[in-house]
Structure 1
Amino acid sequence: MNITGSRLLGLGVIAIAALLHGYEQLAKSSSPSLGWFLWSMVPYGVCLVALLRSKSGIPGALGALIALALDLVTHYDVFVNPRGSTAALGLIFVPLWSTLIFAPVTMVVAWFVVRRRSHQNRKHAA
């Protein structure tokens, strides 16, 4: 496997996400749960597959960045500045939204952009 900068970025983002969710489970939870940890890592599993399957790795890395950004906002809303009794529901729904909507849409858009740029570069080289 060719380790490019985008793949390293993607793997680094996934590692940071694992640390964030591990911290949430071990330090912020009253009873740590492997199931909830794995649930929060599902979007990163999808991004990891895209990261390893694409030629450039850019779509997977950007999908993981979007998922991490949403997780950081959720962490702030749940643990740092909760505004209501239902704030913790974000821990259930954000991984679902990241897996089904935000990360895949980001990866598809990034894939089209990378594909278009490589196609244009081939035209200019010929």
Structure 2
Amino acid sequence: MYRVIKINRAVATRTIELLNEITGTQDLCFDDSALVSYSNFDFVAVGKAYDCKIELFGDFTEKKTDSSVEVRVINPKIMIGIKSMLEVQVGKDIYYIPQSDAEKINMNSRLYYEFTRKDLIQVDDVIHDDCL
């Protein structure tokens, strides 16, 4: 579960600061769900807790860099809506990467991933329209 710490609104998008209640990790997540659907994450409120899925937006790298993280694949094919994703672990935290970003990935593969942002792709039973 993730507790919403803060919501930063822009004109059409927003960022949501989440606290993973199990690991203590804070994630700043981009939310553009209101741009693409009426079924979006507008119900999310500060102080409330939700079951969230977060996508890492970036690319795999051949070697470790200052801005990459090591990911361990814990599920090489999980469906979020109709989008096939890799379920990965970074430290103690779980994230999702589009399966199309990787070829021939196996369970427990350890890879380097350089991401530029974290996108909120599911909150409770509401799935971002990009995954539908």
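Just so it is clear, none of the values below were taken in a lab; they were calculated from the coordinates. Note that this is a predicted model, so its numbers are computed, not measured. Cβ atoms are built from the backbone, for glycine too; each structure is taken alone.
Here is how the numbers come out for the structure above:
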quantity	calculated
Ranking 1, 2 by distance in nm of label points 7 Å out along Cα→Cβ at positions 22 and 38, the structure that comes out highest	2
Source structure (of 1, 2) for mean count of other Cβ atoms within 10 Å over residues 62-69, computed value 23.5	1
Per distance in nm of label points 7 Å out along Cα→Cβ at positions 86 and 102, the highest-valued of structures 1, 2	1
Among 1, 2, which structure scores highest (criterion: FRET efficiency 1/(1 + (r/R0)^6) of positions 30 and 110 (r between Cβ atoms, R0 = 35 Å, to 0.05))	2
Answer label among 1, 2 for the case where helix-only ellipticity at 222 nm (-39500 (n - 2.57) for each DSSP H run of 4 or more, over all residues; to 500), calculated from the coordinates, equals -23500	1
Which of 1, 2 leads on mean count of other Cβ atoms within 10 Å over residues 78-85, largest value	2
